Structures are given as C-alpha cells and as structure tokens.
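Structures are listed in the sections that come next.
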Structure 1
Amino acid sequence: MREGKDMNKLGIVDLLQLRGFAPTGKVKLVRHQDSRWDVHELLRSGWLETYQRFQGKPVFDGLEYIVSFVGLEGSRARLLGVYRVCGSRPSGEVPLPPGRPFSDWQKSGICYDLERDEAFAEFEHRIVVDWGKGALAWHQHLTNKEVVEMLPAGQLLQPFRDYLDFTLTYPELKSLLSNPEANKEWRARLSAVAGVYLVLATVKGEQYVGSACGAEGIWGRWSAYARDGHGGNAALRELVQNDPAYPHAFSYSLLQILSRTLTVEEVLGWESRYKEKLGSRAVGLGLNRN
C-alpha cells in the first residue's frame, strides 16, 4: 500500500477489521466491471448502488455482507462500500427511483435489499486492491486481497486536464466542493478564472446558462450549486422542488473561461451571447428567464 511512499503489504480484510469488521456469516467480494453498462458513469451519476441491487442470478443469497468494488485498469479495483445483505424480492415488485437510466433492471429477476455500513465510510473510494488473476470472476468469496494504494479522502475526480474538457455530475460537484484539500488542483484552477457555464437538466435536456466572476471565480459560484443544487436560480429551484430526480440529474460544464479582471458587465455580456447561441431563454428547453 502507498500514500506517497511504499508500505508493508496489507490486505483488505486487515483494514476492515481495524474498524470492527467481524462477520458471523458468509461474505463475498464484488468487483463491478460490466460490458453492458458503463459502471463508472453509473458511479458518477449516483446509480451504481441501485445497479448492484438488481441481479439475474441469486449471487448474494445466503450472504451476510458484500464488500463492493469498482473495477479499474488491469486487475485493480477501488472500494465502493461494505453492504449488509438484508434479504431479496422479485425485481418486478421493486419500483425504480425517478430518473433511472435503465428500466430493464426491473426485469433482472432479483432485487437485493442492501444496507450500506457507514462504519467503513472513511475507506470508501480510497482503498485500491489488486483483484488478482481472476478479474473476470466478479464475485468471489472473501479473501484478504492486497491493498496496493490508499487514495486521499474525498478524491473522487480524475486529475484536472482542461477547462473545456469535463462535465461534472451533481454528486461529483458536491464531493469536489466538500473536499477542497483532496482536490487542490481543481480548486486552484476553478478559482483562477471567471467564465460562462452550462447547467444541464439531463432528464429532458433543459439548459441554464450562467456566469461567474469575483475573487473565487467559478469555484465560488459553483459552491452555491453544491449546497442546494439550484444556486438560487428560480427555474432550477422549481425543478429541485417539483421533480425528485433533481438535483442529482443536473450536470455542470464550462462554455467559456474569462479573466477575473473583466468587469461584471463584460462577463454578463458573454453570458448573454451564449444564451442567444444555445436558446436557453426559449420556452420548453430553456431555463433562463432573463
């Protein structure tokens, strides 16, 4: 394991036991990596836990816990969480939450009731293990797989690359803003610029164009969205209040970066240009009201 330096070998069971993991029944390790679904996109959009509940075969029957991971490159896997198996139901009897990406999950056959154990929350998304040669065997009985890396707490995003080359989901935005020390480069880059941004309501494709300036630039403005999902904008607030899919169905991206030395009037001028280009004031898919 490493966090800036090499450490003696440690296994996943060793770490979990440090936080009281002492199951009395059977446990499986689960590695989500599915050719049918983009599991990383499901994680980004907050649907991976729902996805893992629906199964076509009784793979979790008779278990007390599953220790769940997301597959990375090669044979590596990153911890999603530890879940108690509390029973199961026919999948057709379980309503999917609003905004679900795939209705076919209800046809899978089995839906497991899984309860996330918060005793291990500090390890979630941080522990990386070597799954070993059996990477295709996505569920295995509990073994003490080697921990090869411990990531900083709150570091969910990929390294920052370019201002116009990313889209953040609402869960990612919340994580980014609530863990500034683990995302120092993102904070520095987004604080350094003013700009025009797009909030996309992904269920129907509605668009809201906004702008940010001032001492903390984009970072400062997006902090408000991270707090409540709507940032005080009337149309976005209505979506959050009236549609249970939101704010989790919002996504955030930059359209134009600008110098923080520009005046408020200049920044608003750029914002107005993008509203015209994208038609974000139009009735139907437009969420701008000015």
Structure 2
Amino acid sequence: MYHYIDEFILYLKLEKNSSPRTLEEYQKDIFQGVDFFAQLLGVKDVELKPSDINHRTMRSYLAHLQSAGMARTTIARKLAAWRSFYNFLNREEIINNNPMVRVSTPKLEKKLPEFFYPDEIIKLLEAPPNTALGLRDRAILEVIYAGGLRVSEVTALDISDIDLFGGYVRVMGKGSRERVVPLGSYALQALNKYINEARPFLEANNSNKTKALFLNYQGGRLSERGVRKMLAKYLKQVGFERHASPHTIRHTFATHLLERGADLRTVQELLGHVRLSTTQIYTHVTREKIKEVYKKNHPRS
C-alpha cells in the first residue's frame, strides 16, 4: 500500500501541480486510514493491499471518525483524499473496481462565512502603529482586504510580484494557478510606505538577503502562523471578541464587492476560485444583508 501511496503523491506533485500543503494533508489523511484498516483487518500496515479495502470497510472507517466526534467537514476531506487515491489506482489499472464509488460523502451543513462590517474592517486596518512592524502589518492587512488574498498567497509574495506603478499584485494560488489582482489606493500607499521605510530596517536584521515581500523581525520570510498571530493581536487590541482569521478578511473582500454591485464572475476571478459554485456562497451572505436592511428600514416589514 505504501508504495502506491508514494506513487500517488508523486502524481499529485508532478502532474496535478498540487501545493506542498495539499500533498502533506493528503498523505496524512491516507496514512491515518491505513492504520485503521490494518487494525480492522488484523494485518500489519505494511501488509495492507489496495484490494483489501472495499466500500464496507470504508464506511466502517467513516463511522469510526464520526463516533470519535470528528467534524463532518474533516470526515469529508479524509474521504476525498481516499477517493482521489482510488481514482488514481483505477486509472493506473492497479485495481479493477473502485470501491469508493459506492461510498457517499457525508452531508455537510451550509455554513455562511464570517465577515467584517465596513466600520469594523476600517478599525482593524487602522490598528497597527507607525513602527517598522506596524507598517508591515498595515500593508499585510490592506493587501488581504484589497485583493482577497489567502494567507498562504500573502506570505509567498516576493518583491517582484508587486507593481506599485501599475497597481496590481501577481499571485500564485492553489494548484500553481497564477492570477493578477488589482489593488486599491490605500493598499498601494501602505505597501509603498512599508517597502521604502520598514522593509529595509527589517532586512538589516538578516545577513542573508531574501526576495520575500513581507519579513519577520529577524529579516526572514514571514510565516502564515506569524500573520495569524499578528491578526489575533490587533483583534484583541480593537476589542473584537469573536473569532476571526485572515480568511475572514478574504470573505469580507468578496462580501463587500458583491454588496456594492460586483458580478459573481469577477469576484470568482479575483478570489482565484476554479468553480463558480465555490463563490456562490457569498450570494447567501448578501441576501442575509438585504433582508436585514429591509427589516430595519421598511415600515411594513
């Protein structure tokens, strides 16, 4: 089994251009399943073969995950990893029948994305102080809100990806798909101030020069964890008690665009979504906003 898993991961990397994070998650999810199936069938994990797993054993695995209190979204993700793996085995003719076609994905609850209201996001964007790290933080928050970038996309940015004169940023998204995203005047101003005043100061803390746009206090590339910690600090500082993440700002970007009349296709392109259905969840958010405004203002609501 492990031999085929290695081939599958290599296939995802070389042919599907999957990101390192995706590869890590798929491998982790499949390895966890191997441990369960080996114990269920009473064999060593190294002795397990793809043909040993059928739709019944997979359903047993899903039931086990559910009884352990795992979220439906997590269970669906693990099943997706196994389904993709067995699609690969079937395509390579390693197995004759794909047992995953007889396994249904757990029904997921439709959860509307959290977002900030305009006054909230402005308060957050203005929270960083006028220091080297503060200028960096302001630039990061402005770029996420102005362009709807994922936190992984922000930390992967290099200096060469920014065109201050043209007013856009070149982003490498999921599946190594590149897109060009325009930035507003506030984001460009914050970037210009950070690049000229703060970045040289941070870069001086490291003898090894880096092409990364956003640097940590040691002069190296800022990590995703660093961005999350930074955001948590400012959320606490401005008094926001509800949980939020960098992705909340990305949701805010999409929601505010749609509320102000942007078409769904444009928002899809800006977010880097492959399928329009992924973007359509934001229409539910704006409908809720419309209902809220209607109930608040209509005399016979």
Structure 3
Amino acid sequence: MYKLVAIDLDGTLLNSYGDITKRNENIIKEIISNGIEVVLTSGRTNSAIENFALQIGADRYLISGNGAVVYDLHDRKTIYNKYLSKEKVLLISKICEENTVYYNIYTEHSIITKSLNFNTLYYHSENKKKAESQRTQINIVENIPKYIEKMENSNFLKITVCDKDKTIFNGILTKLKENKQVDVLEVSHMSRKIVQFGTEEELIEYYYTEITNKNVNKWNALKFLADKLKIKQEEIMAIGDNVNDIEMIKNAGYGIAMGNSSPQVKKYAKEVTLTNDEEGVAEILKRHLNDFI
C-alpha cells in the first residue's frame, strides 16, 4: 500500500496550457480522502506551487526549487532547505552576463529576470488566468547582478538558463559545468509550452538547464519528508516527466514516467502512463486506486 504520492507539476499534472483538469483533480482528492499524503514536487517557487496544491487539496507539504526546499503549508515555514549562496548566484550570473545568455533566478517567492521570455513568458501568460494572490511573482530588473548584491535575507532556490539555439546553449552549458560547487541539470530535449495571447496561441520552444546547490534533487527532499512522516521508501509513489524527476522516479517504491517523457526518463520508471495532455496522472492513479485503500 502506498502512503505518499509525489507528483511533478509542469509536463506531468499540468497540461500544455498550464491547467489541472477536473479529472486529475478529482482522482487526487479521492486518494487524499483515504488518508494518503500527496505532495507536489516542482522546480517552481513556493508561491507558484501553493495555489495548485490548494486546488487539489494537497495542502500540507510542498517541495520547490527541484528539491531545494520542503515547505510546511500548515505552519507556513520551511522545514528543509539547500539554498544557493549569494556568492554562487553571483558567479553564475557573471558567466551568463559575459556570454549574453538569458537567465533568471528563483527565490522562494519570486523570479528575478531582465525581461519576459521563455519560461517567464509562460508564467506571465499563466498569471493572466489567476487571481493576483495566486500569481507567480516575476520581478523584472535592469541589472540582475547589482540587484542581487543589494538583496538581504533572500533564499535562492535555483537559476534557470535558456536559449533557443542549441549550439549557443551547449556552449554555455559547458562553461557552467566547470563550476564544481553547483549541480547543472542535464536536459537533452527542448521545452515546449503553449502561450495564449487573447484568442491566439503561440508555441514557445527553448533549451534550458537549471542550476542548484550540490546534491539538490527531488528525491533527497522527498526522503527527508518521508522519514519525518515515518513512511517507508517502498510506500512512496512518484510521478514525473523530466530529468529533474529521475532521482525520485528511480528511488521511490513505484516510479512512473509520463508518456511525454524522454527515453532517458522512461528507462528508470516501473510504468509509463499517458501524456500530460491525456491526463496521464488520473489514468495511472485510477489504475492503482486499490493500492491506496
């Protein structure tokens, strides 16, 4: 019997429009009603995950920044963290500035960027559908390094680096990997998201990587939470689609990859479900419903 289900957001629970369908929502609420802990695990900020967690009733814990933080929604406090230091953030920022590549910095509550592009353009589009209190906070600044220098008491989760040109992206990726004090996420495929402008839709595609502190991943954060809740490894189900989900898919008692996952992710899963646009989360949870009762 599974006692904890960890679910990724983008590319997993959310469809290409950034929504949780009613079918996904209802099956998760049914599982929670049976006393199962459901935890959203995402690369997003705390505040950007919270509204989705509340929508599905998973209102106790969340994991943000790809495992940099475990946040207790009831007590409104961080109970586990592996933040990036300001020094490391400034070092990565310098590399990006020198190579004129687009990047943004995630804190627990906001994203710092120079302009709306790639991932921040998607979040901006997503925000238009939400109440102000539920929006992803995007802080546009003219000079990121100078802004970071002046920040006090901020907790840095990760840095995202994006480019639509694969050659340029691979060049910056090589330089970032030279810094042994951080972990650079290996992403082999493009991110594809749909952005809505009025009645029109636009597909945005880009290569990206995410930089976190050493040994930050969703599984380490999930293992901390499971130990706290006295839940065994074999009692954990994990569902994800991307390389930042591999560790939790590989280590959970039952790891599931989405149909839209790359072969690199699918090879670690015990089962592959439908895609995020085919409500793959609902499909797999319904199939294993008896394992939660």
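What follows is calculated from the coordinates using simple rules that are stated; it is not laboratory data. It should be emphasised that the depicted structure is a prediction, and the values quoted were computed from it without experimental measurement. Cβ atoms are built from the backbone, for glycine too; each structure is taken alone.
Computing percent of Cα pairs over 29 Å apart gives 49 for which of 1, 2, 3? Structure 2 accounts for this read-out. Assign the value -17500, calculated as helix-only ellipticity at 222 nm (-39500 (n - 2.57) for each DSSP H run of 4 or more, over all residues; to 500), to the correct structure from 1, 2, 3. That value comes from structure 2.
With respect to distance in nm of label points 7 Å out along Cα→Cβ at positions 202 and 250, the largest value across structures 1, 2, 3 is given by 3.
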